[in-house]
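Engineer: There are structures below to look over.
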Structure P
Amino acid sequence: MKSLLITGDRSGSGKTSTTLAIAALLSEEHVVQPFKVAMDYIDPSYLTGVTGRPCRNLDSFVMDAPLIHDVYDNGSVGADIAIVEGVRGLYEGSDALTDRGSTASVAKTLALPAILVVDARSITRSAAALVKGFQMFDPDVRIEGVILNQINGEIHREKATKAIEHACGIPVIGAIPRRDEMKLTMRHLGLVPYLEGSQKEVFHEKIHAITRIIGGHVDVDRLLDIAKESPAPQKQPALFCPAEETDVKIGIALDESFNFYYNDLFDILRAQGAEPVFFSPIHDRLPDADGYIIGGGYPELFAEKLEHNGRMREAVREVSANGTPIYAECGGLIYLTEDLILAGGHDGRTTDEHYAMAGVFRGETRMPVRRVIGYVEGTASEKSPLGSGAFAGHEFHHTDVRLADDTEYAYRLTRGKGIKDNLDGAVVNNTLAGYTHLHPSSVPAMFGHFTERCRHHSK
């Protein structure tokens, strides 16, 4: 199996478009397994779409080195080529003095050659100084090639390429011209989720345009020559092996409004004897299950449709009241409040718009508010249906959830904001909902505890 990592000199360097195009091109003749550094849902949804294989996340903030290897091996079974897309700039991580949470840490853990995508707009010889600095900053990171982005003509390409190859001793394997077609549709987090069916045709057109441009300006054969070659993993690590018997069903909300899931979740659940049963809070009735998971997404964009499915909202409220375990993250938290308020003065609204949600928790969600994004660390109490213990995760919210004053919380955060006052994970009955996103592979015992709660409730 060949493997490599594509990273950038900064956010907005063009690494996402470049990785997508390269993955799409290689998938025409090879089985390509995509990975994404850090806790992100949007880029992985596109990488899954163009390769046909579930993209996996690798994050050294929530994973130690052995777990990174296990997640990587689990995803790579049966693949010809593994491509890892970095996050932000190569050395950006969770703090200023270590590489925890960075692309660099994953590159070193997996000993992957790195291709550095450089935003070369308006620079030529300075691009060589930039690449040289990246090489010297941490010599243990193997930068083996460069792709230049935002190139404005042949003279620009020639000068920057000559400077980098002379000063840095590594090849420039591509120079991508500045084109309007290179821009993907943007939203709160960056890219619109690939799963939104109504937009897929548009997305395919954009991805095709990007792939055509990048494919004409990047030497893919040279890229494969740089890639690391090693024995392909032959079997799943024990953490992900399916149980011999399945004795519990867990309903998972999955549609255009809720689709922020790490693909490891489904392996972790199956390894613990649970069968995922997918349903749409917009289009379906609530399926019979022993527990439910409602992940993140953009419920505010589908608020009217979610409100319209009153049977679903009522059913969710009823199963929560009868003690059926429910776990909700971010968008799921919003759905479990009583009211979603989209403030006037935004997105063409002249007045506040109110939409009824499931009403499991007394309180409302208001948006937009100041965006909060970053890593979280905390401790869960025994109140949590996922059990007690320490955890690390991620939060992103563009909303303000205001719950009743007597609401109980299972999470106390030492890093991060949560719902209020560093408290997160609101609890009622056997339902937990919070802004915290957990990577299931990093806390398998918590999801094991949740599965056991579902199993016990079904009896």
Structure Q
Amino acid sequence: MKSTVEQLSPTRVKINVEVPFDELKPNFDAAYRKIAQQVRVPGFRPGKVPARVLESRIGRAPVLDEVVNEAIPAKYIEAVRAGEVRTLGQPEFEVTKLEDREVLEFSAEVDVRPEIELPELAGLEISVDDVETTDEEVAEQLDELRARFGTLTGVERPAQNGDFVSIDLSATVDGKPVEEASTTGLSYEIGSGQLVDGIDEAIIGATAGETKVFTTKLVAGEFAGQDAEVTVTVQSVKERELPEADDEFAQLASEFDTIDELREDLRTRLGRVKKMQQGVQARDKVLEILLERTEVPLPEKVVEAEIENRKHDAVHPFDHDEEQFAKALEAEGRTLEEFNAEVKEESEKAVRTQLLLDTIADKEKTSVNDGELTERIIYQAQRFGVSPDEYVQRAQQSGQLTAIYADVRRGKALASVVRGTTVKDSSGAEVDLSELFGADEPDTAASEEETQVTEEAAATPAE
């Protein structure tokens, strides 16, 4: 077999392959066996029909079709490996020459990873927000914890923000009932924003047994994007009574004996969260600098696939009804044209990010060990609420294990750049992020914090 690689653009090549028929003998043998199972010839058992009898019965053309269809993908892979071509996406095949018993020639156009000239990775400097935990934030966290142990008590007064109400709902659009918007005995916390726009304004000030009517724009369902007249009846009003913030509560809600110890623990936890946020901010800023300073040619077909994937995910909750999806966008004050423009911009940035981080990973010789891959799988499984075994099974069925590996590798590559970056807070003090991104000589297994901070660095394109 002979093959040549023709560069069509920085992101696309044409691979020309010439295969002598002598190399196709295994493919012909397999084709005869397959066709022999499908053709019934008197005097021969299924699968035992000789090749010459088959050809006399059905002709040479079906055999050639079977051979060509099976041989081209395999020979293409051979050519890719021989030419060390870093392909992206699926190739477009074309048979350019087929001379029976002589030669098969075909071409394959495919997107490839472009050559990217990286900027200087060392010596970057960025600024991040200060880590400061206020007494007000600690008090807010304590109130949220107290709310989990609160009790609901019925009140004989108009509903207020923060109250819990039991309501009956119904809605109509142009006089037609909206079935999915009809319910009774629904428990709702006023101000939580969990229901349609306008309901809080309607309920606040209402008493038990009172009915209110208001108009809102539906964002999903058959009438998405249309104005609906909503009728809400308040059946009961309850307020939440919080336990006193004292030592007794600290012993009930935590492992601490005093409320002061509990407050200090909440302050420490808030500090960790803010440190994580600081790490995310540093990661994002480093990535933006790299993208600004690096020219990354975009493979057209890969970008198109990314756009289609994002559109598919967006329309999926609407049963792929584009009309309903457009109405939902309208209800949000957006147009389909604006959505498409946003998806295109986001897809291009995602692909650019992936290619950039892959190049950095190659330069830094970044590898991923079994422990790091397992940690990512466990982390992802927890996010989706499934067992690690089930998550792996799904990933194998969808061919996504390679994508998971690539994501971990990209995250490690970005972390290596962040480690070499000088990070200062708004006050000018240097920030140590080694707890999140590892030290200059990182452990072989990525820490849980690094996994979380680098998780969203880039999505994986179709490969």
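Engineer: Consider the structures P, Q: one of them gives 0.40 for FRET efficiency 1/(1 + (r/R0)^6) of positions 147 and 243 (r between Cβ atoms, R0 = 41 Å, to 0.05) as calculated from the coordinates. Say which. Don't skip to the end; give the middle numbers.
Structural biologist: On the way: P: 0.40; Q: 1.00.
Corresponding structure: P.
Engineer: Right, next: Between P, Q, which one scores greatest on distance in nm of label points 7 Å out along Cα→Cβ at positions 67 and 291? Intermediate results must be reported in sequence, preceding the final value.
Structural biologist: Values: P: 1.8; Q: 5.1.
Comparing P, Q by distance in nm of label points 7 Å out along Cα→Cβ at positions 67 and 291, the maximum is at Q.
Engineer: Taking distance in nm of label points 7 Å out along Cα→Cβ at positions 59 and 139 for each of P, Q, which is largest? Numbers along the way, then the final one.
Structural biologist: On the way: P: 3.3; Q: 8.8.
Of structures P, Q, the maximum of distance in nm of label points 7 Å out along Cα→Cβ at positions 59 and 139 occurs in Q.
Engineer: Could you tell me which structure in P, Q was used to calculate helix-only ellipticity at 222 nm (-39500 (n - 2.57) for each DSSP H run of 4 or more, over all residues; to 500) as -9000?
Structural biologist: On the way: P: -9000; Q: -15000.
Clearly, the read-out refers to P.
Engineer: Quick check for you: by FRET efficiency 1/(1 + (r/R0)^6) of positions 11 and 251 (r between Cβ atoms, R0 = 41 Å, to 0.05), which of P, Q is greatest? Before the final figure, lay out each step's value.
Structural biologist: Numbers: P: 0.70; Q: 0.05.
Greatest value across P, Q: structure P.
Engineer: Among P, Q, considering only relative contact order in percent (Cα under 8 Å, 6 or more apart), which has the greatest calculated value?
Structural biologist: When relative contact order in percent (Cα under 8 Å, 6 or more apart) is calculated for P, Q, structure Q comes out on top.
Engineer: One of P, Q was used to calculate log10 I(q)/I(0) by the Debye sum over Cα atoms at q = 0.05, 0.14 Å⁻¹, giving -0.19, -1.32; which? Working shown, then result.
Structural biologist: Values: P: -0.19, -1.32; Q: -0.34, -1.37.
That value comes from structure P.
No value in this document is a laboratory result; all are computed from the given coordinates. Everything numeric here is computed off the predicted structure, so don't read it as measured data. Cβ atoms are built from the backbone, for glycine too; each structure is taken alone.
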